[in-house]
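So, here come the structures, one by one.
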Structure P
């Protein structure tokens, strides 16, 4: 039985976690299917962006508890990387990704959200760190990713003080970009994804990497240097020449 449904809307691929009876937990089966799916999507020039969502009432309820118990019995790093491999594959893809959060995202399910480039929440969304609640330290880069998209107090509130955010609260605190009605969620997420998907794939991938690389930059001059090489590269691509030609023709037509 597949744990992942895949469909296409033009240049946007929609990946739906399809294990609703277990609230779409991060199982070994789901992780394996995610890795295969992203390998295939990245090799498909017709795909420009990816939306991730959950079947049923939950987005993703986190890791399978038995897997966590087994991982805790082994070496310090043990099998934890196996549990992480699905959302890390999402985090490291060059394709732009949108999380359409249709319900609860708990623990490692929050990591799946934090791995995405853009988060759109439904009214039923719930963002729940949960790690300390079950007596476990956060993992998979949870604290770093959460702290990276929001402020320190919000990260502490969610991780240390068990503050669970709904969709509107997530937007207010910077964990999500937009909150929409549940019935509109998937369509709106696809609309956002389509805006990124219309650009040249390689340009989007390079720009996404630059945005990530800015995390290591703290001053103005290095920030300019960081962008020079990829910007020059982009100006030598056919897409740039074609766009300039269109703009020049439009300007000439308005004279």
Structure Q
């Protein structure tokens, strides 16, 4: 037998998924994903206990328990391609997973303030990773239960919330209409176009996550903290970043406690 047990979803002889490095015993049904490994480590410090810590490539995972919830937090790195790998490989290990993504984003509406939260009802698929699975017109929608539970958690914690459509870009610069010196974007007015459509925010992972979970009927939601207001050209102070990230984390953890009580 070759090194891998499956020619489709690649795993090694020990049953570890090839990229995320996990076995079924090292991951829980309730999964919080984020991009930054340092953010995943901070989230894990809130756990009542950590049973497993696994690091493989950019994927950093902690599994344990939080207020009675069997919870896993995974850092996936940035982008829809990393998200694709994480979701597919996790779903080989978990029956009926429940996902919440926490991240940061650029706000596209002028009434948004730095450190506000955006709860995504769905995401415009500007990335093409998801098109290798579904038609271009396939809607990348959050699970309705997850939108509800995240909104309720945010209101309970008295956060300033915006609920609506997200746009997921495959990159940070040209893909979001930003110009680096010597690298003019093809569509510099993209943020303005999206704002006129009523899109709330822009980030780099959510539509791939929602699309893959919708294909299988899994529960998935997302809450992102506004780090930049694009219409006002404002960006968060570096000293406020961790506290602002923690705001979305607070909401996600509270939502997990609530959905766990509902699902049992």
Structure R
């Protein structure tokens, strides 16, 4: 089943075109890696799918299960099952991680026509998932991402992903700023969420992440469009030869 279909997408910021006619199709159960140099439009693509303000879509479509995502507000997209793990997760002083998670999760369940979790149900679920990601309980009592290390912030993103159970997970440079141990923990949490009903888009510069999260497909972006697609071996080619070979194609 096709979850996400992007057709001839054009996106600009401040009258400057960033994405120039991008096409992409993602089916349920698949993991797609999107690689490319800085400025190729990778993060812009993730933000536009999730509905982050500040981008102007000047052409094309983004369909999620056949529905037009561009007609939905960000919260509607999240309720439909779209999740974005940020490269730089924001800090929210004064709001504990536990309260944030409970408010967001129950709001999402309500939007999907499901009942809210009781306090005991919620605590049990959060603690089970947090333990699997090596997240200590005291971290759940702190302000959202306030004083967190890079690894803690990324594990917090994966914790949210596990709780919200999205159909489409977009991971925007989730490996950014992680040491090797933190990368393994985060990758293990992500791999634990792979399923036949869920698709993932993994955005990264580097092959090292794809040693742990092995993709079904790899796409190379350059100058706002996909210039080459292939299997997991394409990432190894990029590591060996770099992105320069695709500049002409772009």
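Any read-out appearing in this document is the output of simple, stated calculations on the displayed coordinates, not a laboratory observation. If you're wondering where the values come from, they're calculated on a predicted model, not measured in any experiment. Cβ atoms are built from the backbone, for glycine too; each structure is taken alone.
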Quick check: 7.0 is what I get for mean projected area of the Cα convex hull in nm², for residues 47-150 alone, calculated from one of P, Q, R. Which structure matches? P
The value 17 for relative contact order in percent (Cα under 8 Å, 6 or more apart) was derived from one model only; which of P, Q, R is it? P
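Any idea which of P, Q, R comes out highest on Kirkwood radius over Cα pairs in Å, for residues 111-166 alone? Kindly include the intermediate steps, with their values, before the conclusion.
Details: P: 11.7; Q: 12.7; R: 12.2.
Largest one: structure Q.
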Figure out for me which of the structures P, Q, R the number 1.5 belongs to, where distance in nm of label points 7 Å out along Cα→Cβ at positions 63 and 159 was derived from the coordinates. P
